[in-house]
Structures are given as C-alpha cells and as structure tokens.
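Coordinate-derived values only; no laboratory data. Note that this is a predicted model, so its numbers are computed, not measured. Cβ atoms are built from the backbone, for glycine too; each structure is taken alone.
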Structure I
Amino acid sequence: MTTVSVLGAGIMASALAFPLADNGHEVRLVGTHLDRDIVDSIKETGVHPSLDLEVPEGVRAFQLEEAEEAFDGAEVAMSGVNSFGVRWAGKRFASLLRPGMKVIAVTKGMEADEEGNLKILPDVLASEVSAEFRESVSWSAIVGPAIAGEVAVRHDTCVVFTGGDEDILADLASMFRTDCYHVWTSVDFVGCEVCAAVKNCYAFGAGFMDGILDKEGKTDARYRRYNYGSALFAQATREMGQWMELLGGDSETPHGLPGVGDMLVTSMGGRNVKAGRFVGSGVPFSEVREKKMKGVTLEGVAAINVIGGVLPKLAGRGLVGEDDFPLMRHLYDVVAHDAPVDMPWETFFGGE
C-alpha cells in the first residue's frame, strides 16, 4: 500500500482517489482555503458534495491547517489545484515535500515571461521549491481525456502519465491503473503538457458553433453547423502540431490522448465551451466575463490570454510568422479585445 497526499480537494483530484482506493492505497485529501466546505462534508458524511458521491474507504480529508499531518509519511504528492493556484501550491509543497517523494500534477495551463517564453505548469510548480530540494523529488503529470465524474463512477477512461523518468512513470501508472482507469506513459513531458494547455484554448472556440445557431434561432437538427465545428477542430489540430515544432514536443503527441483525444472531450461541454457559446451568439466577451459568467473560473480563457498573448512577441523575435496560429490569434482577439467572431477561414490550413 502507498500513501498519496493530495493538495486540493476539487473534483478532479478527488475523483483520482477512486482508482487509487480501488487498488488499496491510502489517499489523504487536503483542501485549500476554497475547499473548506468540501472537507467538512467528507469528514461529517463521507460525501464529496461536488461529485455527489461517497468517497471510498481509505480516503481521508484534511483541512489546510492539517496539511503537515496529512503529508507525513506520504510517498506520493499530488497537486490538484487549478491553474490560478499553481504558484501557491508550489510554495506549500516547499515545506510539505520530503526527499524521494514522487510529485504528480493534474493542473493544465502555461505561464509566459516578459519576452514571451512559455513554461509548462509542472515547471512553474517546481520553481517554487528550492533548486537543491527540487532535484530530490520527481515531477510528473496526468494528461488526456478524463471527465472527473466519469472517473469517479468508474467509466472507462484512458489517460497518459508524463514526466522525465520512465521508471517513475511506470511505478505511478501501476498505482493508478485499474480495469476502467487505463494509463499509458510518455516521456514527452513538454509536448504532453503543451497539448493539455492549448486544447483548453481551442475548446473555447468549440462553443462558437452552437452560439451562432442560437443567434440565428435555428433548432433543426439538419442544420447544426457541424461543418463549422469540424473545420475549427482540424485547424486546432494543425496548430497543436505547430506548437510542438515551436516548443520542442514530439510531433506524434498531438495525434493521441494528450492532444486530439483531450480536445474532443473538452470541446463537448464545460465552462469554457459555455463562454464560447455566449460569444458565438453575439455577446462580447467582456460582458460574458462580467455578467453572464461572473465569478466562474475559466482556465481555457486564461490560457488564451497567456498563449495567444505571446504570439506578437514571438513574431517580433522571428520565432513565428505573422500568419502562424491564425485560430489562436482570433481567439485572443475575441477574449482580449472583444472582437466579434469572424473566423479567418482563408488563413487556415496554410492559406486557401
């Protein structure tokens, strides 16, 4: 039996406790300051209120002030916070981790510096730990199409564990792998993480299709604009490949679970798709953010601001062309400048 301590008691981190518990491991969920009600519910009733499920035996919940107790003796540490909390989590890990621990993250996104250089979030997480101590633990991540509720109710789910050490990935995979939670491994850490980040951006655009139908008042199933959505998906796949070329990922990674697999499931629903649907119907994004979806965390939109925002800087440095990544550029204009949806079709697929 392995002890796994998780920082963050949100739905995805908590859902991953199910395959771990099914394999007989002990899971300690540590809530952030935003998870106090979740932890209270698990302690009092055994039910995770967001999943609306009873957590398995072997799963214990801890409030943030109990984090040291929860991490004492753990062999594996999981970061389950959202992208906005990664640096916060890194600072907490700086005092909670111990040499030899295996760290695995579920957060998706990227950061950029002033020159436009992009950094994957596991590197951001690790950067908050001292350089000397950083080398005494391993860093890995989980990517791929996994809706938390489906994982928790044990629907078949296929994911990729990625990192720099094949042996550590194999150990982690064996801990999680069950008859319904299927795990592959990849040492293309950068490629897998970049795909995980950019697919959230393109999923925002997937909402445009239904938004345009809302605006037109069309409900006939014969006129669903699937042609529109398919073209966006294809261009997004092409751009994923270009991100691999730019940032050093494996050219095959976008064509598997971390890329098109995850982009498909993310494009089928969720908060980012809902925001995109409002925009597609004609609502400026600033109004969506301030009125329609005020207070809602939109990680895909945050990623668009980061990733789309660096393209002019990268173009100025000669690293990308002015016409590269036309879909990402348009998504950025929609989010950052309230541009209406007006897809630049003639620039897609290398130009008509």
Structure II
Amino acid sequence: MKSNKTLINLLNSVLPVLLALLIGAILILAIGENPFEAYGIMFGKSLFTLRGLTNTLHAAGPLLLTGAAIAITFRAGLFNMGVEGQLLIGGFMAGLVGAYLHISNPFLHKAVAFAVGAAAGVLFALIPALLRAYFRVDEMVVTLTLNYVMMTILEYLSSGPFRDQGAGYVTTPTIDQSAMFTRFGSTRLTPFFILALLVFGILWYLNAKTEFGYKIEAIGKNPEFSEATGLRVRRSIIMLILVSGAISGFAGAGHMMSQEYKYTLSFSGVTGLGWDGMLVSLLGSHSPLGIVISSIFYSALKTGADNINMYTSIPKEIVAVIQGIIILFLSIRFLNERFGLLEKLSKKKGEKNGPAL
C-alpha cells in the first residue's frame, strides 16, 4: 500500500515536469533549434560544471527552507500561503540588524540577524495562526492577503525611514561585512546552503521520528478525532503555523546575508522565493527527499536560463514558459488537494448516471 502511494506521488511530481519539457521542446522546434541540444546545454551547464552546480545549489538554499515551511503545514491540512511575506519581513529585519547593529564578532552578528529574522516571521504568522485556531478563519485567505499588506509596509519603510539616501534607488543600507556570509572560493556558494541543509535535516527528523511528526499527521487526517483522543489541536495549529513562519523568516535572513546584503523592492526575485517554495513543496509531494530534489531542479531551471540564451539563439524566456507550465499543472494539483475537485466531480458524475441496475 505504501509503495503504491509512493509511486503515485512520484508520478504526480514527474508528469508535470515531463509535460512542461515536452511543450517547451515543441516551442524550441518551432524556433528552429534542437530541443535535445538546448536541454543538454541548460542542465549540463547548471548541474555538471563546478560553476553551474555551485550557482544552482546557492539558489536552492532558500527554496529548501521555504519548501519545508509550506510542507510542514500542508501535511497538517493547513495552508500557510504567507511564506512570501514572512520571508520578506525576515530578510528586512535581518538587514536592519546587519546595517544598524554593529557587532564585530561575525558569528554573533549573523546569529542575532537570524534570530531577529526568524522572530519577525513568527510574529507575522501569529495573526493567521490565532484566527485559524480560535475563529476557524481560512488561513489561506488571511495569509494571501497579508502578503500584499507586508509588501506595502516594507516598500514604505525601505523608501522612507530606512532608505539609504546615498543610493539612487529604493534600498536600505548595505549590511556590515561581519553580517555577510563569505563565498567558497570563486563560487557564489556560501555556508548558508550548509546551514539550510542542517535546518532542513532537523525538521525532517522532528517530522519523521518524534511525537511532533505524529501530531502533524494525525491533525491532517482527522482533526476532530485528534481532539477527541486528547491532542490539543488548537495549540498544535498555532505551533505549526508559527514554526512555518520562523523557517520562512530564517530563509529571508539567510538570503539577505548570503546574496542581497540590502533590502530592495526586488529582494525576493521576480517570482518570489516564497511562491517558488510552494511549487517546490508541491513538486516534491511535500516529502523531504522530494523537496531536496525539486528545489535543486527548479534552481537548475533558473540558472540554466542564462546559459540557454548565451549558447543558442533561443531566448531565455523559454525557461519562464516551462516554469509557467509546471506552475499550471501544479496549481491544478493544489486545488484538488485543497478542495477535492476530482472527488466531487466523480461523485457528481455518479449521481447523474444514477444507481447501477
């Protein structure tokens, strides 16, 4: 039974990717290029060269954490869609610590920035956590709405009270050297990726080997039964959403100290690391190994976009098209997980056909 479930999860993850790559191949053929050569360049340069692989792993660091932040709530039947906002406030607050709190000890400076970033993520997640636990307000709606509220607040703060007046664009001051992660040699990879793996490993252990993981599974399957058996469901719901917020804030702090070094309006990238984390979690079927693989694959797509544009006549936007198709298929899967669309359709079809004779 378990092997069947694993196979289904694998198919759910692999099929959207294969279909997206197939449609991308058709578009590449229409341009007049060889899709096998194009994909060979894209993945070869981003995974099988030292520079490409380190760039890919560097980009995968925040996605590991945002994917885990979403997966930990999905398994409990909760939908924290506020990971993007929690990552942004975590990164912003870590940036203020790095720029305004001058600590000469690099280890201590980074530790304080991480702690403040994670705490900011927790505080931002507290509102939807309390509303969900005590008033049964849909956390998906609340967290989605609060994302845009947080973006607006941070836009005001970074363009007003905390703006670097010496810069010609909207940005906070650059963080001190002591708050920056140093790179490994000439690569872009920093110790933050190792730290992200460590945090991810701890979460996996808590999820798979402790009572914490059992509670998540029980609440996700049947919250009413869990309450009846003595589990404090309200407290567990609050704790899970807050843990998710802490991981997101931590990811934002790490992204600040390993790549951005200051908060700008494009801090989280074009698509948003929080949104990408949701796709990574869905693509990996919310499993630890799946999230690791999907975060590296998704990062390889991003880093491979420049390579495909450099070595062929194919515009790098083709990668955005492939990502968009994957998003489309995963969105259908998410809506089915959230609302049980296929089950409802099959039930409606059965009612229409009437009872069998």
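What the table below lists for this structure:
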{"item": "Parent structure of the calculated result 20.6, given that mean count of other Cβ atoms within 10 Å over residues 80-87 is the read-out and I, II the choices", "result": "I"}
{"item": "Among I, II, structure where log10 I(q)/I(0) by the Debye sum over Cα atoms at q = 0.15, 0.17, 0.23, 0.24 Å⁻¹, for residues 184-271 alone as derived comes to -0.73, -0.83, -1.12, -1.18", "result": "II"}
{"item": "Winner on FRET efficiency 1/(1 + (r/R0)^6) of positions 40 and 128 (r between Cβ atoms, R0 = 41 Å, to 0.05) once structures I, II are ranked, highest first", "result": "I"}
{"item": "Which of I, II yields -25500 [helix-only ellipticity at 222 nm (-39500 (n - 2.57) for each DSSP H run of 4 or more, over all residues; to 500), calculated]", "result": "II"}
{"item": "Given 18.1 for mean projected area of the Cα convex hull in nm², calculated: source structure among I, II", "result": "I"}
{"item": "Structure (I, II) behind the derived value 23.0 of mean count of other Cβ atoms within 10 Å over residues 24-31", "result": "I"}
{"item": "Origin of the value 0.7, where distance in nm of label points 7 Å out along Cα→Cβ at positions 96 and 120 was derived from one of I, II", "result": "II"}
{"item": "Comparison of I, II by relative contact order in percent (Cα under 8 Å, 6 or more apart) - largest value held by", "result": "II"}
